[in-house]
Structure 1
Amino acid sequence: MSKVAIIMGSKSDLPVMQEAIDILQGFDIPTEVDIVSAHRTPEKLFEFSKNAHHRGISVIIAGAGGAAHLPGMVASMSPLPVIGVPVKSSNSIDGWDSVLSILQMPGGVPVATVALNGAKNAGILAAQIIGSHDKCVLDKIIFYKESLKEAVNKSSDELKK
């Protein structure tokens, strides 16, 4: 089965990134979770990026705050799809620095960027990528989206009472 790597720049990013871990567990997609700093552990970053596909990883979710170079650096070295999660950190400029660092990538180095602190959507997007070639995962995504629709319809019905 396909596996998703979830990496973050520091331990302080874990509360945000936990949402990606949780949603992927809900889809029964195995994950590999680690802390990889673009600035403090560049050798680890290079090793991870160049070899993730050899370890059965299909998609990489990379979250970082501040300068947020992690997703782009991973994307520059890995042949795998990278989903970037900008994280609003204590030293950020209200999160805008991480959003713009991940969003504005040069041609040839794509990073699919989700919203600020949007790790849940990153997990869903990773599942959808895997679901494009794994019917079991696709069926779980269809069920998940139906449950979202049902929740909205239930709220609508309750409002009308």
Structure 2
Amino acid sequence: MSEVQQAFEAVVTQIEHDPAFADIEVVTHSIGRRGAGLALTLTIDRVGGVDIGSCERVAAHVNDALESCPEPYSLEVESAGLERPLLRPGDYQRFAGKNARIVTTLAIGGAKTHRGTLRGVVGTNVELHTPSGTLPIPLAAIRSANLEYDPRADLAANKRERKRNG
């Protein structure tokens, strides 16, 4: 592992535990090759959404930490987005009530792709409310999962919020 890779891994761990970044969640990070240097990507999320200021703050911190590394690199700090991946059991709990798409490694209820509303985690299963009922999906059987953005539901929620606030 190169000096840049080691420093990047260390600064990512530091961001995950630093109170100064308590509002930032590191969703994923990766290291790849780009030309003669390394391509470092850090995907973040934040309650209320990621803005350019959040990305700039994290990028500045990472660049400061890697400043003394001689190897060339490029850094990209990006938002997890509206359809962010769900990677940890806590993600399914945090986003309970949101729409999601879950792809499994084996067929459950006759299908490998499931869409519905997250209900959270019960034991070792993610509970997904689908049109045909609540489907328990073993965490170990999940190949990939992400939130699904529904603009109509978002519009309806915003309308209800405006009505409530007068």
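Kindly point out which one of 1, 2 the value 2.9 was derived from, the read-out being distance in nm of label points 7 Å out along Cα→Cβ at positions 56 and 120.
Of the structures listed, the value fits 1.
Can you tell which of 1, 2 yields 16.8 when mean count of other Cβ atoms within 10 Å over residues 96-103 is derived from it?
On the way: 1: 20.1; 2: 16.8.
Computed on structure 2.
Looking at distance in nm of label points 7 Å out along Cα→Cβ at positions 64 and 152, point out which structure of 1, 2 has the largest value.
2
Cα Rg over 2.2 N^0.38 Å, for residues 88-135 alone was computed and gave 1.05; which structure, 1, 2, did it come from?
Answer by label: 2.
Computing helix-only ellipticity at 222 nm (-39500 (n - 2.57) for each DSSP H run of 4 or more, over all residues; to 500) gives -9500 for which of 1, 2?
2
For which of 1, 2 does FRET efficiency 1/(1 + (r/R0)^6) of positions 48 and 104 (r between Cβ atoms, R0 = 25 Å, to 0.05), calculated from the coordinates, equal 0.65?
On the way: 1: 0.65; 2: 0.20.
Going through each structure in turn, the value belongs to 1.
Taking relative contact order in percent (Cα under 8 Å, 6 or more apart) from the coordinates of each of 1, 2, which one would give 17?
Working through the options, I get structure 2.
Match the computed value 1.00 of FRET efficiency 1/(1 + (r/R0)^6) of positions 72 and 128 (r between Cβ atoms, R0 = 41 Å, to 0.05) to one of the structures 1, 2, and report its label.
Answer by label: 1.
When FRET efficiency 1/(1 + (r/R0)^6) of positions 24 and 144 (r between Cβ atoms, R0 = 25 Å, to 0.05) is compared over structures 1, 2, which one is greatest?
Evaluating FRET efficiency 1/(1 + (r/R0)^6) of positions 24 and 144 (r between Cβ atoms, R0 = 25 Å, to 0.05) on every structure, the highest lands on 1.
As an exercise: Cα extents along the principal axes in Å, calculated from one structure in 1, 2, equals 57, 37, 30. Which structure is it?
Matching structure: 1.
Here, each number is a calculation from the coordinates, and none is a lab measurement. These numbers come from a predicted model, not from an experiment. Cβ atoms are built from the backbone, for glycine too; each structure is taken alone.
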